[in-house]
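In the part that follows, the structures are each spelled out as structure tokens.
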Structure 1
Amino acid sequence: MAKDTDNLLVVPAAPAESPLDAPFPSKRMLVNLGPSHPAMHGTVRAVVELDGETIHGMKLDIGFLHRGFEKSCENVTWTQVFPYTDRLNYVSSIMNNVGYAMAVEKLCDLEVPERAQYLRVLTSELHRMCDHLTLVSAMGLELGAMTVLIYGMEARDLIWDRLTELCGARLTSNYARVGGVSRDMPEGWGEKVERTLERTAEMVDEIDRLLTRNRIVIDRCRGTGVISRADAIDYGFTGPCLRASGEPYDVRKATPYLVYDRLDFDIPVGTNGDNFDRYLMRMEELKQSDRIVRQCLAQMQPGAIASDDPRFVLPPKPEVYGSIEGAMAHFKIIMEGIKVPPGEAYACVEAANGELGFYAVSDGSGRPYKLGVRAPGWNMLMALPQIMEGRMLADLIPTFDTVNMIGGEVEQ
């Protein structure tokens, strides 16, 4: 006899859901980049909120190089401030010297001899080349092109050799003084500079061939780290980062100082405001600085390298060692400091990263009452969270490089 169960339809059990098809639980996470991280150069901590590899928020934490610049300057004489300025942007220190000296000279109503002005421009442009070579080399290295670092460091070291011969220091090249510069060009130094420029130009051309048409560099830099012209102006950008966004502002052209109005050079301007344009700005400015240095060497005439005003400039060594008046003048300037007339003044230069300004306040004593610095890197760093919003984490590396944050000036 048939059982009732013989006619039942057997329904196979539903297969278990595969773990691979299940939605993957995820959440945003906070990641610390730096300060002990190659991309942050030991000077910045970035707290990044990530959704996968996409940045949805960033908080920057600075202060790892803070030196108390203003308070340090208030406790030394006006002349003794110069070594502190060297360590603002320590990759192009002579431009820091020159900006500070111009602010003090404005307070003192002091005229700087023509030869000293040429020497200031010449050495500033050599240091601009050092700064841009450092940036391009570091960017190439962090994008995987180590050969670029080798070429860039060779060129930079050759320039440093020339600066060492001039002022005795490679990195923190303390050269400018209130009223002029510390010493004149050594014999044959101009010819050595020209030979160095020839070799540097070869290295720059080699870097150009390695990077500018490199598919990896183009993919990593073009269209990344973008900031519009309007936003760059709102944030107070200056220098190559502003010009890369399409605004042709350069202190050397807008408010010419020293002998820049006698020199023929071009100001490169970009259109996209991205990492690639900021890289191109530095590459072109290397060539323009070469032009400026050569013109300075050609135009410079023999003459004094410092003012002869005994109130602000140390007397020549023969007078110090050979007369009581010279010895007393030297002693009073060294021990008491120059007596800068009461008042306040602002002077700025077109440093490698943009407008570097010094706001000096004097109460008539031998020491600064206040000394503020308008550091160009601060504005660019302030915009970094907006620039990186919605971008990939990998885009932060070339962006941080082309912004070129220098902790010494940003944190003062």
Structure 2
Amino acid sequence: MAILLAGLALVSSCKSKKSSSVKMSKNSTATGIAYNKKGGFQVDKSFKGQPTGPNLVFIEGGRFTMGALEEDVMNSRDNLERTVSVQSFYMDEAEIGNVHYLEYLNAIQKDSSQEFYESALPDTLVWKNELAFNDSYVEQYLRYPGFRMYPVVGVSWTQASDYCNWRTAAVNNDIAMKSQKGSKKGAKTTKAKRGAESNKVASVSTAGQRLQIESGKVLPAYRLPTEAEWEYAAKAMIGTQYEDENQTNQRIYPWDGPNMRASRGKKKGTMLANFKRGRGDYAGIAGKSNDGAIITTETYTYPPNDFGLYQMAGNVNEWVYDLYRPLSYEDFNDLNPIRRSDYLDKEKSYDKKNNNSLVDNKSRVYKGGSWADVAYWLAPGTRRFIDQDSATSTIGFRCAMIRAGTNK
């Protein structure tokens, strides 16, 4: 027994010395040369894994059945079932709200041209309708405080992509400033205890107001999710798993079952999403509103799915990264699929110029259903498209980010 315990201790001690991305050894395992020597290769050993950016939820990647699981009532046949795998990533837990977009407008008004600022403004006239009294939404929806946490609408795919770029810079600049302040404060306390060595790592981490990517504190880019990522996150099949990759059921919606109401729990019988129940029925009757909203509603109104994401069905449709092609399911790679261009499915094949099609290289996919859609469009497997420079009162967006490094 003593010999066995000694052997186990020896094995465990050997394991503990193995390097990993978050637990580096003092010396290079390839050359034996010590890291962080003066004038040598610098490795920041404070790295503990990719930090989670503001508003993001971790989505563990895996295999899933991508495609429509319900009856194809539109007979589009543009999202047939196939098995794909998606790398782990992050996604906003809720849709980008009016207050977040106003924060963006305020920032770019200060440091961008007037032309770019005006190009970023949402189209508030998406609410305008000559045969409906929506005037208050045109004037109030974007800027009135009562709508702060309602999803921003009237934003095109291009505008949403620009927002992602700004957000990446804004978040990383904020991290750099906080890191620099922390380094200055830490330098005084560590100087007495550890000497100048700790300051060397601090100098590697910050360079003026900009962090180097090697510091491990720089977040990857915020971006629109791919169609595969969005569908994977919406279905949240993690909630159906048991015993080693077995699943109890598939999912038509981001929740179990074919119904739009909670089937159990304290909120049994309440609506699980904001959608149009039938012709002219956007909310139900006063005193017993079926979904609590006439148009959009606040981004945290309904229960999250099993990944912790709010309103992946209803409220507003959401832009995804992909260019639309009806036969993408035939061309997609089965690992991290995306259609970013007309590769293998050229624009000229659709002849939009002669009005023989609506599809071109500006056709972008949107998913999820909205406050003005019937339940059919709330299924993650459904897909529609619109020009990337168009905007409506039913389309918003949320951002995603890759998980760099470990899958968990």
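Have a look at 1, 2 and say which one yields 2.8 for distance in nm of label points 7 Å out along Cα→Cβ at positions 138 and 170, as calculated.
2
One of 1, 2 was used to compute helix-only ellipticity at 222 nm (-39500 (n - 2.57) for each DSSP H run of 4 or more, over all residues; to 500), and the result was -8000. Which label is that?
2
Please state which of the structures 1, 2 yields 27.7, 140 when Rg and Dmax of the Cα atoms in Å is computed from it.
1
Taking percent of Cα pairs over 23 Å apart, for residues 162-329 alone from the coordinates of each of 1, 2, which one would give 62?
Here the read-out was taken from 2.
Values in this text are rule-based calculations from the coordinates and carry no lab data. Note that the coordinates shown come from a computational prediction; the quantities given were computed from them, not determined experimentally. Cβ atoms are built from the backbone, for glycine too; each structure is taken alone.
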